[in-house]
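In structure tokens below, several structures.
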Structure 1
Amino acid sequence: MADARPPALVELRGIVKVFPGALANAGIDLAIYPGEVLALLGENGAGKTTLMNILSGLYRPDEGEIRVVGERVVLRSPRDAIERGIGMVHQHFRLVERFTVAENVLLGSHTPRFRLSPGQVLEHVRALGARHEIALDPRAYVGDLSVGERQRVEILKVLYRGSRVLIFDEPTAVLAPPEVDSLFAGIRRIVGEGRAVVFISHKLDEVLRIATRIVVLRHGRVAGAMPRAEATPGKLATLMVGREIPSRPRVAAARGSLRLRVEDVAARGERGYLAVDGASLTVHSGEIVGVAGVAGNGQAELAETIAGIRAPLRGRVWLDEHDVTTRPAREIRERGLAFIPEDRHRQGLVPAFNVVENAILTCYARAPISRGGLLRRRPARTHARRLVEAFQIQASLETPVRALSGGNQQRLLVAREAAQEPKVLVALHPTAGLDVASTEAVHRILLELRARGVAVLLVSEHLDEVLALSDRVLVMYRGRIVHERPASHADVDEIGLYMTGVGEPP
């Protein structure tokens, strides 16, 4: 039976890309058809980013060829790709904040700006937005826009250049649920015009919502491909990691005594603005309290204030009924608080140190690792080996941490904090950027700590993660806790409204 599909817009044939010491793409074949949302899945290091960088003209393949509407092409730069109708909506927006929406859309396009009057520029962009139902004021300055609105500007830029294949790189990473819904509606309109969308994501639930067809990469090769109708979360996860991911039954919390109490805390952000504005919360022994919110609403500053890294402007923090508000971070740690920071390289690990040295960073002064002020190498190595084996960290003890994958770095950090036998763990974005297997490992550690009676405060931008792990869910918006619900009664739509300020109480 003949294939009923139209001819492919783009074909990648036998794509090979080798970096020093790593085979990123190992003979990948991929076709992209008009009118489809092709989801590209894979763990960190699976090769999907490299493949899309080749398609968007950032990299040249070492072997293989690219065909656009049947014609073999060589893409030497992103401009070559754009001229062939291939555009990329980057995860980290490439916009000029001091420019207007219209100016950003025209920036770098083939239409010489001096040939268009200001009125024509505005009309061009307004008409484009209306045609694609993208509501934006072309005169607005990008610096005044929300994250979701800035993403729409990026989409308009790609559409303005006439792209027929649009690559979306982790497009929902910083969006609240209502903004995700709006994005998905826009993607459906785009493919409805006969264009194609490549959707790169590690969120299986979102892929299953939006994809027409799904391709999974593993170790630089295509591990599987299927239409959406044949896909399930379990099947996709197994293809991604090469083994079956066990389901995790939900166990009711055995909530115990109050461990952490935060009252009316306020704190400034890095640039001096008020990042936390009167936040209050409690966490009990044996429960996970999840804090949801769009990035930049004070979650990180609140966590750092609790851990003693950031000084509060007002308010109090109690750890096991001890007022630790003004105490240094080291004393707070000694009283039983462990902390997983947002940036593992700057705050959690020392990349130049090896696995042993990083494993003992927070316990080197304690027995048996230290005696009489002297470090004992054998107990230090024994401690590190236990962590490596117990938490399945793929590394030798002498390996510099900078040489580890992101997933193994994070496992080492989480394992080190868990091994301190804390009373309270504050985990700030503990799975950010991790693949399925590493995310599952971190989740398992958090749940094991909860079962041992540790009070866990989980801060995450992934709402599905917060709902899956937490016993109670809090929402932060503009530095305040604006919503609280037991996870068993949480409503995704309601939480999404609070995350964007729509549900904020007066």
Structure 2
Amino acid sequence: MRDLYRRHTMALRRRTWAYATLYAGVVAALILSGGVGGICYHIRRDNVRESSTGLPFHPMPDARSRILVVAPHCDDETLGCGGLLHYATRRGSAVRVVVVTSGDGFHYAVQRAHLGRRIGPRDYRRFAGRRRDESRAALAHVGVPARDVLFLGYPDRGLAHLWLGHWTPDAAYASPYTRASIVPYPDAYHPAAPYCGEALLEDLERIIREFQPTAVYAPHPNDDHPDHWATSCFVRAALERLGLRDRVDAFAYLVHRGDWPAPRGWHRDRGLSPPAAMARLDTLWSALPLDAAAAAAKEAALEEYRSQMAVMRRFLTSFVRRTELFGRFVPPTAAGPAPAGLRVDGDPSEWQAIPLAAQEPIEDSLDVELAGAADLTGIRVCHDERNLYILLSTRRPISRQLRYVLRLRTLGAESRALTVTVRPGKPPVPPATAAAARDRCIELAVPLAALGGADTLFVGAVARTRHFAIDSTGWRVVRLLHAAGQGEMRGVVESQ
């Protein structure tokens, strides 16, 4: 386990060094011209200017409501939904809060709590107990009793690993912080559950079946934090597998996105508005006004997170506003028949009638401003009787210096994960796929046989260098219409 921690630390250092090396010259030139400051200023200015006043009102819970809030860490339930929970408990709604991790991988906060001395796995686990206590105390301020709070105990900073690769118990994930590969907390919902995606998904399905929510709140797919977007995926996957996606109101809350919320710190008189780059895409945003009592309860709840307020007070207090922000999850995209004669040649004109499966924010970080070829703008999906076709679009022409990674996760009796990596000018990996890059598009074909006959899948993409990711799309649900045959690919050309 010590080697695992060492590898984790060395990987972080390599990423930092690679980042510095890649951008050193560009950033230096931009600094001399004031470019970096200008980019950051415009992003922040746009976020500050974005208003919540034009947003429709979010539905108010009532005595018939059954509200399920799923949070990646202890504090996210209050940041995103503290006011909502206050109203729900005051108005007679049934409430359940599920916290997926216990925050046992926040190295800086743990080290600060131990005054900088050398820390080990036991310290991370003890810190997790402290964070669970903080959540219980915080939720009491908004009327949620401890009996209605479930802590799952899955690995902090490890949920994306569970979603992407560590799916079954025989491939369980090992936390580099707690050194655990099973849930190590006796008071968890499922003690000793293996750290794998299958176990987490089954826990969420069981909770949803037993509680029977009318509304579910989970992180937004475009949240920057890997634990957040992974939690979003697991919750939506549970709803899909239970057949509830069209029968339960599913809402997203946002916590991490660049320098959002802007401005930072106490701004009790301002509403919480979406990031400017996400305000007018495919998320249907709504605002929940907080009266004085709801705002005061949320603020009191937030103060209970002493371990977190000690290290990021200015960020956390940014969520105490006169409104809370929610977005309705985008419904699954129906992937219909491919256009007649479609060839994998990088020509986007054949895709004009295919709707977007994902519409992505652009020009909303320094990274993508400096590397427009990595600024992903959207994904389209279609299929024929043999292949799944994907068109990935970028803001600037495709770069041979980058790697474009398509990620798929199927749902069904046996969930499968498939990753396709495209380096322009080289054959795609794995070789059973086909890809072509031209101008601002990458076109791919994946045999339906590789998906095991699944008709529902999650689709996401990443643009990256060898060492680190620059931009990623939110994961979206795609349903294949009349996905019938399987077989060899046809109508494809060599990678370009």
Mean count of other Cβ atoms within 10 Å over residues 410-417, calculated, reads 15.4; among 1, 2 the input was structure 2
If log10 I(q)/I(0) by the Debye sum over Cα atoms at q = 0.07, 0.09, 0.13 Å⁻¹ is calculated for 1, 2, the one returning -0.44, -0.72, -1.33 is structure 1
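When mean count of other Cβ atoms within 10 Å over residues 378-385 is calculated, the result is 21.9; to which of the structures 1, 2 does this value belong?
Here the read-out was taken from 2.
Comparing mean count of other Cβ atoms within 10 Å over residues 226-233 across 1, 2, which is largest?
Working: 1: 13.2; 2: 26.0.
If we compare mean count of other Cβ atoms within 10 Å over residues 226-233 over 1, 2, the biggest value is for 2.
Readers should treat all values here as calculations from the given coordinates under stated rules, not as data from a laboratory. All figures in this text were calculated on a predicted structure; none of them were measured in a lab. Cβ atoms are built from the backbone, for glycine too; each structure is taken alone.
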